[in-house]
Structure I
Amino acid sequence: MKVQIGDICTPFSGFTPAASELFPSGKYPYFKVAEMNREANKRVMTDTDAYVKESRKIFPKGAIVFPKNGAAIATNKKRILGQDSIVDLNTGGVKPNADLVGTDYLFYLFQQIDFAQYMRRGAVPTLDLKSILLIEIDLPSHADQQRIVAELDLLSGIVEKKKAQLKTLDDLAQSIFHEMFGDVKEKTTLSTYVTELSGGKSLAGDEENQYKVLKTGAVTYDYFRGDDVKNLPLDYIPREEDRVHKGDLLISRMNTAELVGAVAYVWDVKPNVYLPDRLWRATLTEGANPIFIWKALIQFDAKQQIRSLASGTSGTMKNISKPKLLSVTIPLVCRERQDAFAQRLQAIERQRNYIEESKKAAIMLFSSRMDKYFNV
């Protein structure tokens, strides 16, 4: 049957208790928007450090909550309350009408709505929830809702399983590094392995162009994201020396405090992709294998060195100079042992590629079923 979203749920706004009302334990968990980022709260909100013993305003188990104030609206986070709870003033939510809709079906419905399209711009953006509640949908029967939820849960479970498998392989790579080099006492500076650090141009265009430039986020401590690109201006012909190649070692010279110095090995890259000015390509000596250098630089000790050497620029952004980055110390290892390590990593990467492709296929199938069931 045809209904408006507002017919199947009731909206509410959160409130913020006084600091004196918050305790490490209590009857009702208290959630701020920030708690939506916790791993344990990816779907159902259960993990918090604050509780309220008694409250005049309680939000029921099964309600769908989301950011309603600030830039966090555009992150499109929607969560389910795992028990009767309290949410802060920057959080909004809806309580499902149980006679018409199940919690999990309503959750998936809200997952399909892009909140960025319903943001009121201003000094502090706000969510136009009233417009969302006016959206008209086809509401299936409870039995069909349960069937749809079961199918989507199965597909999302497959995606999560693939993500867990990829995490296991990443952990295995780290384990192999420690197995092979954990007992190496002798250290050397990165300058022993790197002869040059070179960056590209800071340019970006709005129109579709065959030439792309990497975004800073393309380089993480874990992997290179070759699809994380933006267009170069149509009238700009990039320099050939700025082209990104398979086998490159890329390092982030400017990023957030957590990602400054992030490094990735380029296992593969599409044609006509170029370096931005915030990423460096490392030119290595004959005694360096880029896969070894990549993994050496993402070890905890190297990360800590880089973060301590980075300086602030504006806001939360940090940058590290070439001399300081080249002064970071990593294990001194002969090329033969580096190559042996790289061979083992290449075998892991082949498995990663297979799992990554199957994960993408599952995500595409999940997205297509969401589009079919929730055409909002």
Structure II
Amino acid sequence: MILKLGRAGVAAVSFGGRGGGLAYVARLLRAVCATWQSTEVWTAALDPAHYGVVSRAEQLRFAARVAGAQLTGRIDWLAFNHLGIARVQRLVPRGVRRPYLVFVHDVEAWDPALPPDRVEALRAATVRVANSRYTAQRVAQAHPTIGPVVACPLGLLEHDPATTGPSAGPAGLPGQVRGGVTLSDGLTEIGAASVLILGRMHNEERYKGHDELLESWPAVVARVPTAQLIIAGLGNDVPRLQEKARALGVGHLVLFCGFLPPSTLTVLMGRVAAFAMPSAREGFGLVYLEAMRAALPCIGSTSDAAGDIIVQGETGYLVDRADRAALSAAIISLLTDDVRRAAMGAAARRRFEAHFTADQFAARLRDILNDSPMTTHS
């Protein structure tokens, strides 16, 4: 039986290098669809000029492009990388509206108080795909009437165009943070006893684990005096976190590095000892995969999807993010036991290769589409 997917389209918030995990999923979908149809994939990007703010003109431009592709018959089906932008399908006349897939990531889809238009966009989707089993379960529990939500854990592209091209994406995101550290080419600022956290820091989204790590750091430093916490990323909450580090007496051991190009981040992951992100609501956590590919043990939280990726005691640790002693102990364990750290890092790399490559993601998604009404068989 031959699976016929037809001409795909991918509509995204952004495909740019500064678009974070959402943009990465868009690039992943675009690459997979291009491989299937052996030709360039039609795409549309919202690409707001300012992060977090979308103008009416930008909305209309995006809607016109998505609707136009369906009205003119340029695509046979469409994949949206985010629930919010899938609402544009309401503007397309029903008679020409193509079937669509919507990729859901976290609270944007599992919030029980989701606005009705977003719930309807979920219900009207031909296929609802989640980035993890955890997310799929949360979305299905929150909205039991929308239909099945299928888990398709993400994978990493072997060659991501964002790592070689310019760092495109929403404007208003400077590369540096005031009072931060500009890393040298040789990363000489990074010591051997260093732990990395990577993620956006916003005063309305304090869930990634930055506060928990900072509050655990005095206990870590008491055992490992040279222990460094490397914080990569941007956001309006950086000044507060910098002040908190100083108030805790560990400011000199906490390095705020700002936005790092993918090439620099790759080198950095080869220097640090471990990756930690004790988050409260990760729907997946692509950064865990990046760390595992670099053979880094990971520390995640028991509160979210980290357990779908990290194998407790084998590739890293899962801790109660509210338990500062447990978090400190996990970090100290990795920084003081070279043999254990190396073994966990090697296991993390093996797990990445076995489950989280782009090819494995493509195979999972193809199986999902094979069972969907978006495809035909002959």
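Please treat every number below as a calculation from the coordinates, not as lab data. Everything numeric here is computed off the predicted structure, so don't read it as measured data. Cβ atoms are built from the backbone, for glycine too; each structure is taken alone.
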Margin query: With mean count of other Cβ atoms within 10 Å over residues 26-33 as the yardstick, tell me which of I, II scores highest.
Written below: II
Item checked: Value 5, 23, 33, 24, 12, 4, 0, calculated as P(r) over Cα pairs in 10 Å bins from 0, in percent, assigned to which of I, II -> II
Checklist line | Entry that produces 0.70 once FRET efficiency 1/(1 + (r/R0)^6) of positions 58 and 258 (r between Cβ atoms, R0 = 30 Å, to 0.05) is calculated, selected from I, II | finding: II
Next item on the list: Determine which structure produced the value 24.0 for mean count of other Cβ atoms within 10 Å over residues 10-17, calculated from the coordinates; the candidates are I, II.
Entry: II
Note to self: As an exercise: distance in nm of label points 7 Å out along Cα→Cβ at positions 202 and 242, calculated from one structure in I, II, equals 1.2. Which structure is it?
What the structure shows: I
